[in-house]
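Listed after this line are the structures, all set down as structure tokens.
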Structure I
Amino acid sequence: MANDNLANAQRARNDEFYTQWNDIQNEIAAYLEYDPDVFRGKTILLPCDDPEWSNFTKIFAQNFQRFGIKKLISTSYAENSKNYKSGYLPTLFETSDPQYDPKKTEVKGKIFTLTRDKNADGKIDFDDLDWKYLKGDGDFRSKEITELRDEADMIITNPPFSLFLEFLSWIVEAEKSFVIIGNLNSITYKDVFPLIKNDKMWLGKGFKGGNAYFSTPVKREYAQGVYNPETGLVKFRNVCWFTNLDHGRRHVPLDLMTMEENLKYNKKIRDKDAYETYDNYDAIEVPYTDAIPEDYDGVMGVPVSFLDKYSPEQFVILGATESEGKGFSEGLWDEKSNVAQAVVNGRRVYKRLFIKHRGN
């Protein structure tokens with residue numbers, strides 16, 4: 001149900017989802033643990049983030065000095081340009097400022113920058129943010145925001161779900177470091193998979209238990225059991241962090257059993273066509289990541305959730321189904337079948353990545 005609601009949000013372009021403080025903090029901590037200087041001396045752009053509502057800007061502003069950030073830039077999107085109108089009311093942060101303009105605030109985005117101890121209290125934090133109205137509405141595709149992208153070293157945000165692919169391309173074309181949130185199922189898309197395959201993008205630490213909770217004003221759009229009225233949060237599954245920043249979890253190899261041991265002890269793979277050769281791919285079916293046999297030298301089809309455990313020192317990613325078909329699985333594809341989805345014993349299975357043990 002949660003996956004259906006994510007798809008509904010993408011189709012309806014309901015993109016008002018605000019990431020929780022703890023989720024951002026836990027993710028950022030993984031990069032700092034691996035490299036304490038990962039943000040030091042960097043200009044960081046947080047597009048699609050309004051500091052009055054977004055926890056991204058708050059966390060990076062409050063840790064500006066501890067992280068050693070050179071410059072923090074955050075931009076917001078004009079209320080009148082949003083697909084979902086939530087009855088926006090400016091906060092005291094904006095209305096108490098002499099530059100506040102009730103007409104501009106509806107049609108112009110805002111830019112917030114942090115570089116100095118503006119209030120001279122001996123520290124640089126959220127209270128030192130400077131802000132002004134943008135010339136345009138704050139759309140990341142505009143020349144105005146693209147110039148900020150080019151200035152930045154790193155881009156970190158939760159982009160609109162409905163524009164994820166376009167946003168990712170916007171980052172990649174500028175060859176920037178990034179940490180962004182997106183749908184796990186997008187990894188087999190033709191514009192995404194090559195980044196995964198060539199180790200130019202991978203999954204971050206991830207959301208606890210694989211569940212992402214966002215606050216949103218779009219409550220009525222979601223089915224009962226997904227939106228929790230007590231917490232005010234909407235739950236999504238299959239949402240993950242995508243990044244090209246390194247972290248320690250990425251280099252932890254999976255502890256695996258042999259094929260014989262799996263068949264004997266792994267109860268999950270019983271009646272699952274485990275280790276059967278696909279009808280249309282030269283590879284075997286492995287229905288669960290923890291069922292990958294340590295002693296198989298050939299090509300294996302595994303669930304996309306494998307990426308959460310993927311270590312480039314342990315495995316090589318060769319291809320994917322439901323993306324560009326044979327173009328993504330050269331040498332594995334059965335030309336006669338013309339079916340992108342993997343088929344085993346006449347049964348189609350869900351999206352699969354094709355992998356091998358490194359060195360085999």
Structure II
Amino acid sequence: MPETGSPVPATGAWRPGDPPGCRQFETLFDARPHVLEAGGRLEHVTVAYETWGTLAPDASNALLVLHALTGDSHAAGPAGPGHAVIGWWQALIGPGAPIDSDRFFVVCPNVLGGCQGTTGPSSAAPDDRPWGARFPLITIRDQVVVEAALADRLGIERWAAVVGGSMGGMRAIEWAVAFPERVERSVIVSVGAKATAEEIALCSVQVRAIKLDRNWNGGDYYDAAPGAGPHAGMATARSIGQISYRSELEFDERFGRDHQGDEEPLDGGRYAIESYLEYHGDKLARRFDANTYIVLSEAMNHHDVGRGRGGIAEALARVRSEVTIAGVSSDRLYPLRLQHELAALIPNASGVDVIQSSSGHDGFLIEHDAVGKIIRRALP
């Protein structure tokens with residue numbers, strides 16, 4: 001990954017010709033297009049995914065791990081060619097880890113609409129130009145249909161477990177509702193049955209920040225030179241998101257009113273919290289794609305497991321898997337009341353495991369010991 005301070009590329013998307021890293025690829029929906037929930041169509045959908053462990057002869061040990069908004073298929077493994085950062089659940093996947101690759105065949109796909117090898121806005125459309133803003137509207141349900149097609153291609157009829165947090169948790173819920181016969185166990189972390197008004201508001205403001213960047217250019221920026229893409233808009237979007245991902249208490253304890261280094265705010269310098277937000281914004285702009293941020297944020301806004309199914313109670317009553325639900329004590333984006341609602345409505349739910357942390361929503365990515373214990377206990 002380029003050092004902070006160098007020009008930011010127009011997109012941080014993985015593109016054909018880049019080092020594949022640990023990715024594997026499948027192309028789905030060749031025979032007939034996938035009809036999207038909102039009415040569009042996609043065909044020749046490429047899915048990038050990574051695996052750990054060995055699939056049993058009867059495919060009974062397959063486990064699906066689902067990433068959050070800015071994650072990808074690289075859930076475990078080092079940074080290197082093809083992978084800008086180490087695996088986002090590095091401590092939880094591998095031999096002897098809570099998601100034990102000596103026992104399970106672990107699969108983590110990059111989501112439909114993503115930018116790390118799976119078909120999304122940075123991919124080539126039928127006219128061989130990047131889709132950009134022309135990419136059709138997709139929902140969490142569309143993403144799960146694609147994941148189900150990938151499972152079919154891999155010869156996996158039933159998952160021993162489906163595990164996900166945040167946007168990955170949305171997909172874990174959808175898997176349990178849409179394909180109840182294909183999921184033995186579900187581990188659902190830091191999410192609710194539908195997007196709340198505040199979640200929609202926060203995502204919408206982030207989308208607006210990107211679209212207001214003049215370098216977004218209506219979504220057509222892929223040929224822009226480094227430094228001439230919509231990195232400022234995406235960095236602002238990430239900063240807004242970062243505030244909601246952490247907690248007020250953590251920010252106050254870590255930063256308070258400290259200045260950044262020897263900078264003096266009254267002379268135009270920055271507070272430490274401002275520098276922190278700028279750093280995370282710049283970091284994401286170098287490894288992600290602005291149009292993908294828009295597409296996935298809007299898919300999260302459309303999350304409603306009860307849509308067209310008689311409401312969330314009726315939808316969740318379809319679940320047949322053994323369900324473990326967890327949330328973070330200080331999560332203000334997906335507060336614990338949302339996990340308690342899931343537990344009250346899902347048959348075979350075991351209650352809510354509370355991850356004690358001051359790290360807010362990001363606790364599901366940070367509190368490895370606590371999350372690992374919950375996952376280990378949930379798996380057979």
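Values quoted throughout were computed directly from the atomic coordinates according to the rules given, and no laboratory measurement underlies them. What you see is a predicted model; the values in this text were computed from it and never measured. Cβ atoms are built from the backbone, for glycine too; each structure is taken alone.
Calculating mean count of other Cβ atoms within 10 Å over residues 64-71 for structures I, II picks out II as the one with the greatest value. The greatest value of mean count of other Cβ atoms within 10 Å over residues 104-111 among structures I, II is that of II. Given a value of 22.2 for Kirkwood radius over Cα pairs in Å, point me to the structure among I, II it was derived from. For Kirkwood radius over Cα pairs in Å, the value 22.2 is produced by structure I. Name the one structure among I, II that helix-only ellipticity at 222 nm (-39500 (n - 2.57) for each DSSP H run of 4 or more, over all residues; to 500) of -9500 was derived from. Derived from the structure labelled II. Across the set I, II, relative contact order in percent (Cα under 8 Å, 6 or more apart) reaches its highest value in structure II.
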